[in-house]
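Take a look at the structures listed below.
Computed from the coordinates by the stated procedures, all read-outs in this text should not be read as laboratory data. Nothing here was measured: the structure is a model prediction, and the numbers come from that model. Cβ atoms are built from the backbone, for glycine too; each structure is taken alone.
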Structure I
Amino acid sequence: LTAKEDFRLILAGGEVRTRDGGIMGEATLDFISQFRLDYGILGISGIDMDGSLLEFDYHEVRTKRAIIENSRCVMLVTDHSKFGRNAMVNLGNMNLIDYLFTDQLPPPSVMKIIEQYDVQLELC
């Protein structure tokens, strides 16, 4: 990306997680809070049948909350394997999401919540 001249690349500071390259920590949260994003694009470890958005890592949840709080439009990108998958840390509920991009229709209980919160569902 550094070879491209038609845009600027700005990276958040913080601790790089070795297992997946995720950047976490207080420096990351401070960095994110300086911006007002048009789009916040997130993944998720699991979506409970009650619509709870779940993660395994508390630090990752803090980073995602900062992105959500500073984004005009929040997009969640996931695949069908995340529906019904449990994890310990609760990010929040579907009411935090504007768009859900996934490969298959969610289970009926999750569909009901998506409709309740007027989340735009995109199958791709």
Structure II
Amino acid sequence: MKRKRVVLALLVLVVTVLGYLSYYLFYVSWLVGFVTAKFGGGKQEGRSGRIKSIVLSWRRYQVHLHHWILGSLASAVCALKGFYIMSPELFYGFLGGLVFQGIYCYSDWHRIVRLKA
């Protein structure tokens, strides 16, 4: 639980700093990303949502690629390459909302690798 608080505190800090620097567009796109992830995701952990989860089978394990992982990777790769769709405030704000929703709304956000049942 402490790890989740630290991650959430860092995310809120980053969102606040970026929002201050980029004005309101970042906040609006962040909110749109959060609502989009909330709408597309499952109501609870382990339940399928409107958008199906990506789970890869590997030997005896299942690797769950959470949307917060995919959003983080997309943000990092796009930032390093200097790529964005629309303005950077909208693009990175939207991805930030996806990441925040995945960590904030699910208690199993840190469970990535599981043994097959």
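Which structure, out of I, II, was helix-only ellipticity at 222 nm (-39500 (n - 2.57) for each DSSP H run of 4 or more, over all residues; to 500) calculated from, if the result is -6500?
Structure of origin is I.
Additional query: Given a computed value of 22 for relative contact order in percent (Cα under 8 Å, 6 or more apart), which structure among I, II does it belong to?
Going label by label, the one that fits is I.
Out of I, II, which one gives 1.7 for distance in nm of label points 7 Å out along Cα→Cβ at positions 43 and 59 as computed from the coordinates?
Of the options listed, only I reproduces it.
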